[in-house]
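The next part holds the structures, each set out as structure tokens.
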Structure P
Amino acid sequence: MLQRIQTLYLIGAFICNGILSFIFPLWYDENGFPFFFQADLPISILFGFSALLSILTIFSYKKRPQQFVVSRLNIILNLILLLLFVLYAPKLSGDPQVSEKGIGLILPLLSIVFLALANFAIQKDEKLVKSSGRLRK
């Protein structure tokens with residue numbers, strides 16, 4: 001059932017990691033050139049794998065426990081991505097010539113919010129199915 005609310009949340013996570021990451025730069029270097037995620041291999045692999053996990057989670061709607069676990073794995077992957085941003089992003093000191101942060105740095109954070117909302121909805125569906133199963137017995 002692709003019309004469930006968690007599908008919309010998972011599509012939001014996919015849009016953050018799969019589409020918006022191509023549009024918004026992660027940061028701007030000292031010359032003012034945008035730095036996109038494709039310039040760094042570990043970051044691009046993590047973005048791609050996170051987008052792939054979001055799509056996989058959407059299409060595993062018949063297996064809610066598996067969907068919940070894959071979504072949690074995706075949250076952990078986005079946390080690792082945030083950690084890499086903290087390590088890789090140029091530091092801002094008091095010098096105005098140092099690079100600026102881009103809006104792309106918050107995309108994994110938005111994805112984590114969407115994935116947490118999807119997990120909440122998946123748990124809610126699982127409780128509903130279990131309670132209706134008890135009523136039938």
Structure Q
Amino acid sequence: MSSLRDDVKGRIDAIEESYEFFLAFAAQGLTSDQGSKSGGQLRIFLGKSEAALDGLAGALRGFVAEASLEPATTWAEVLDVVERDASDTLSALRLVAAQSSVSSQLIDNLNANIHFRALLTDLFLVDELIGA
């Protein structure tokens with residue numbers, strides 16, 4: 001596997017893993033992330049997601065170019081969508097992470113964010129298309 005493919009797949013895996021954690025955190029019904037083990041983990045997963053999202057589109061563009069994936073024009077269109085969804089998701093995620101206290105309800109709202117859900121479905125498709 002190329003290092004660009006490894007980077008992209010690592011980013012996708014981090015985003016998916018974080019989303020799964022966010023679902024579990026939301027189900028706990030906590031009023032705050034302060035003082036709980038899962039609250040500490042929440043901050044780790046928020047950071048992991050932010051790192052994975054920041055530069056995701058560029059990494060994916062680099063991989064698509066390196067691998068000469070076809071049809072190039074269609075990939076370019078899809079990558080534009082991924083870039084918009086990743087940027088919008090990153091904005092929402094950073095807003096949540098900046099809060100001094102994060103409740104399960106707030107994470108549930110992040111999970112339900114249409115941009116986050118759109119990004120996940122984008123990534124499921126892209127992950128399948130780029131293969132292992």
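For the read-out Cα extents along the principal axes in Å, a value of 48, 26, 21 was computed from one structure; give its label from P, Q. Numbers along the way, then the final one.
Numbers: P: 70, 23, 21; Q: 48, 26, 21.
Checking each candidate, the match is Q.
Structures P, Q were shown, and helix-only ellipticity at 222 nm (-39500 (n - 2.57) for each DSSP H run of 4 or more, over all residues; to 500) at -27000 was computed from Q. Assuming 12.8 is Kirkwood radius over Cα pairs in Å, for residues 34-81 alone as calculated from a single structure, say which of P, Q it is. It was calculated from structure Q.
Say we calculate distance in nm of label points 7 Å out along Cα→Cβ at positions 74 and 114 for every structure; which of P, Q gives the highest result? Before the final figure, lay out each step's value.
Values: P: 0.8; Q: 2.6.
Biggest value here belongs to Q.
Taken together, the values in this text are just the output of simple stated rules run on the coordinates, not laboratory data. The model shown is predicted, which means the values in this text are computed figures rather than measured ones. Cβ atoms are built from the backbone, for glycine too; each structure is taken alone.
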